[in-house]
Structure I
Amino acid sequence: MVGLSADPMRPSHFAAIYMLAEGYDVIPVNPRYADQEILGRSVYASLSEIPHPIEIVDVFRKPEDVPPIVEDAITIGAKVLWMQLGVVNDAAAARARAAGLDVVMNRCVKIEHARFFGGLNLVGMNTGVVTSRRSLT
């Protein structure tokens, strides 16, 4: 996860906790925390420093920060570029696609995973607690 924050209140942190719980190997990439740990995982300053292959590059950065991340993703041989909710950069997406990466843009990996694998009931979602139905009591 590029832009993974150590702050537990940030969306990237919450998404990382979920993906780790689902068995994914989450590698934090954030120069602010390089050579430290987030969620018990070593943090790297850039994608190019990760010593093993990466399949999905999940981006929690501003849209204007995405182009160099795309270049790094291409260089390391990533298969997928995933830009989180609110991260839309059409030129970067086109560059990634042209290099053979699958691209997901403006979607949350946690929400999409939960949608397909039944995890939307976590944290009060889809529990029936909030409903448009009238109470019979």
Structure II
Amino acid sequence: MEERYYDLIFIVRPGTPEEEIKKVLGVVEHACAEKGGKIEKTEQWGTRKLAYRVHKHREGIYVHQEIRTTHGELIAEIERRLRTQDPVIKYQTVRLDEDLKRQKKLVQKREKRAARRPRRPAAPAPAAQEQATATS
């Protein structure tokens, strides 16, 4: 089975203690361990203003994770667990491997086209032409 890459971003209520955020991260890590996934990177982006109100909140603490897995049901399980976490006010998962595949295909097509194009010899520089006519 092929690997899939996901971005997971979730927003925690502002003012949530660090211990509570670590508990939520522990829930995600536990789900990954159960389903054979791997968390590649975890970043806490800090408190930021929200684009719109979410449950009466105007700001939240953003947390970003990159997850690699061969099981699609892992993301469904993580989302289910995030829904039950009280500090989490919003979450979003995005599958990245489809975009990566598309980018690889485009690069391969460009390389094939470039390989088929005949290479033209470079035109001599004007200064080199003048020197050649002056010496003859």
Structure III
Amino acid sequence: MPQPSRVRQPSTAGTSPWRGSQLFVSGAVVLGALAFLVPGVWSFGWPESFHRTIATFDPFNLHLFHDLGAFQLGVGVALLGALFWRDALVVALLGGSAGAIVHFISHLMDRDLGGRSSDPLTLGILAVILLLGLVLRLRALRE
């Protein structure tokens, strides 16, 4: 069976409107990443300061601010990861792993504040599973 002829499109190298858009999109991603990473680190590392300065909702809850930081860090890491990997699974697993690891640490640090005694173990297992998924996906892409 004969192959259909393909119509060649003229080259648009260097003139693509996507070039300018790509720079804007990359800048937006970096700005977004910083908008999540900075408060994430602040909320997780210095929760009292974050509460006094940014999230002045009372009553102060240490564990809530640790968890807030964990999830903001996960989103920020995913945004940064999107600048380096185009694979959606890698980016999702990267952000999920980062958030899950810090969430696990949050529950270890705050285990005397309440929650279930099984929380650190359960969240640690989730973090390991996501991280393993990330490693396996990266290996698969290299092959």
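No value in this document is a laboratory result; all are computed from the given coordinates. Note that this is a predicted model, so its numbers are computed, not measured. Cβ atoms are built from the backbone, for glycine too; each structure is taken alone.
Quick check on the output: 41, 22, 9 is semi-axes √(5λ) of the Cα gyration tensor in Å, derived from one of I, II, III. Which one produced it? Working through the options, I get structure III. Thinking of I, II, III, which structure, once helix-only ellipticity at 222 nm (-39500 (n - 2.57) for each DSSP H run of 4 or more, over all residues; to 500) is computed, gives back -25500? Computing helix-only ellipticity at 222 nm (-39500 (n - 2.57) for each DSSP H run of 4 or more, over all residues; to 500) on every structure in I, II, III gives -25500 only for III. Comparison across structures I, II, III (criterion: distance in nm of label points 7 Å out along Cα→Cβ at positions 59 and 91) gives the highest value for III.
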